[in-house]
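Throughout, read-outs are computed from the coordinates displayed, never taken from laboratory work. Everything numeric here is computed off the predicted structure, so don't read it as measured data. Cβ atoms are built from the backbone, for glycine too; each structure is taken alone.
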Structure 1
């Protein structure tokens with residue numbers, strides 16, 4: 001069996017082993033190596049094929065006996081293959097992956113002015129691909145140099161924005177390198193970050209109705225090309241779509257919203273068991289943070305303080321991947337709660353007839369006319385939700401409806 005893997009200095013969690021496990025039958029490990037260990041590992045390590053990530057995409061080049069035309073032109077290598085004679089061949093499959101991402105996104109690059117945010121290893125590759133695709137001009141924006149974040153006004157006419165910085169990547173969710181409102185002619189946003197599924201930059205693009213795409217498709221596409229180099233075989237491009245969909249479904253949270261008593265906790269537990277996912281209760285996070293029950297928070301500090309604690313909880317829960325998240329009934333009343341939940345999740349509105357809603361232990365439900373409360377919140381649930389499921393029958397029936405909708 002061929003011995004393959006991912007080489008980097010600090011890897012943490014990686015989706016690469018799961019992707020390569022879908023592509024072919026070979027061993028795929030994570031190899032964390034310090035700069036001092038790198039040379040010995042490349043020359044004497046037990047490997048046949050490697051993907052290379054930060055900070056070694058340029059460092060490995062001197063160890064290569066030969067480079068692909070693309071890798072040589074770009075000056076960056078992210079795939080290594082040990083040839084039968086023991087020498088090392090270097091290629092750049094990131095370029096293949098990014099080109100596939102652009103094609104799949106439907107964003108037109110030819111003849112457009114493009115800005116590339118960041119000047120690291122990924123930036124070099126993205127710039128090369130955009131030029132190959134016929135971009136009118138490609139400008140790198142960095143923290144220093146002639147074109148920087150302090151003089152973006154000179155590029156207000158940019159039509160394509162490509163982010164190659166780690167800003168907005170987990171666990172730094174919510175950050176963005178630029179404000180898209182500064183580019184009124186922007187026609188497309190491409191972000192190489194893939195966790196969360198929608199970075200702050202992409203969420204803003206969605207709000208402004210600008211076409212956008214994340215880096216997950218690029219990650220899978222480059223892995224497919226790497227796998228072909230590792231094995232010498234050919235893999236149908238359809239595998240990129242299949243694996244990207246499978247990985248996206250596994251990564252994204254399932255978020256339940258709805259009126260108090262609509263069955264969110266019950267359905268969250270059922271979904272967790274059915275899908276083997278962890279279950280997170282937003283109210284429980286609030287209780288733990290406050291050190292008291294929800295009714296006590298309302299009684300001592302009022303609804304405003306509860307909503308502040310709830311938003312803090314949702315910001316942390318929304319960073320997770322592959323979880324089921326049950327929210328409080330009023331979370332939709334704060335617009336700022338949408339982005340944390342949407343960034344990495346599909347939001348389901350559990351709708352239940354108001355006559356079936358219990359009031360016990362629910363401060364607002366005990367005091368309010370539930371019909372009026374529902375009418376006020378209904379447009380908010382609609383705005384938050386990706387889709388709606390009625391929960392007026394047995395929980396098991398609702399579970400099946402949710403599982404079908406998730407397909």
Structure 2
């Protein structure tokens with residue numbers, strides 16, 4: 001069959017897409033880049049936010065009408081299919097549904113002549129996608145989360161903690177590097193919890209050390225982790241990052257709110273002071289480390305003072321990057337039942353926090369102006385983009401002749417809140 005795949009959402013979803021691609025090609029199916037060339041259309045969905053859900057449903061509706069008209073098969077996979085199958089079935093009654101846990105069984109939906117529903121079961125620990133896209137590979141090391149955040153719908157789609165064996169991950173990384181990957185992201189819902197289900201202990205530091213044995217010209221980015229699960233392994237993880245030149249000095253640690261009161265409503269398992277101490281300890285032990293975080297604005301119960309506390313900690317900790325979103329109601333979650341912050345208030349707070357995020361990001365990046373940094377070339381858009389050792393993107397303004405995987409020294413002459421601007425030749429302007 002000729003199969004077309006669209007994927008939305010997080011790095012874990014990309015990892016699931018790569019599992020699908022790996023399985024399908026092994027069974028002789030052909031992946032195509034144009035929907036018109038396909039026999040089967042797969043949409044790999046996200047449902048983390050309400051506006052995302054609406055976009056997914058709109059896209060599914062369009063794809064359903066298209067496939068009904070053209071006689072193609074439609075498969076709806078991913079988190080929306082698992083968490084809200086009734087929503088999908090209502091607008092696409094003859095589509096097959098495949099949960100994230102069944103990504104490795106996607107071939108059954110592709111090959112079935114009638115709609116099938118693969119919504120139960122656990123992730124197959126024996127299969128990791130070995131796929132490289134634009135010289136980047138997403139390697140899932142675990143899925144599921146030990147938390148029970150009151151706002152989260154993802155737990156309905158990926159509840160159970162499932163970790164992949166160290167040996168399989170090492171083999172997968174070796175394979176994608178041999179096939180041209182210069183950046184490998186270890187993805188998961190909470191990478192710090194890696195190994196608890198499989199080995200009875202958190203094994204992320206050991207995994208990172210094992211990956212150091214894989215030869216090649218590439219860098220590893222460790223995916224998102226929660227503060228409470230990071231704490232027990234922080235010393236070991238620090239050593240594994242410091243001792244491995246192939247690992248970016250970068251961690252993504254969601255804060256969600258700068259108010260202890262709101263964190264309690266969210267059912268987050270740490271305090272603001274604990275989070276602050278984690279960041280300060282990481283920066284003390286790993287000089288130059290970049291910390292990215294997530295913030296939810298307007299969660300139920302957030303008062304003006306709570307929001308001001310969030311702004312204060314963003315200014316204090318000077319995050320290199322902040323992923324911010326206004327709270328949106330998700331079905332079957334505790335937060336959906338609480339009194340809601342008015343939409344007008346959320347919009348006003350979003351404007352204010354975005355200004356602060358841009359101010360802080362710009363101030364952090366301006367510190368690099370006038371310096372020389374080594375970057376690994378990982379992307380090409382309107383020009384070549386490299387990443388510093390702490391994962392900050394650098395746009396190369398005189399990069400003719402470069403290629404993926406090149407390691408070069410760049411002179412930084414300008415900065416935005418999002419990236420650095422540099423040139424190989426310091427006289428370039």
Taking volume of the Cα convex hull per residue in Å³, for residues 34-105 alone as the quantity of interest, name the structure among 1, 2 where it is greatest. 1
As an exercise: FRET efficiency 1/(1 + (r/R0)^6) of positions 226 and 378 (r between Cβ atoms, R0 = 25 Å, to 0.05), calculated from one structure in 1, 2, equals 0.40. Which structure is it? 2
Thinking of 1, 2, which structure, once distance in nm of label points 7 Å out along Cα→Cβ at positions 2 and 82 is computed, gives back 3.2? 2
Once Kirkwood radius over Cα pairs in Å is calculated for all of 1, 2, which comes out largest? 1
Suppose mean count of other Cβ atoms within 10 Å over residues 90-97 works out to 25.9; of 1, 2, which structure was it derived from? 1
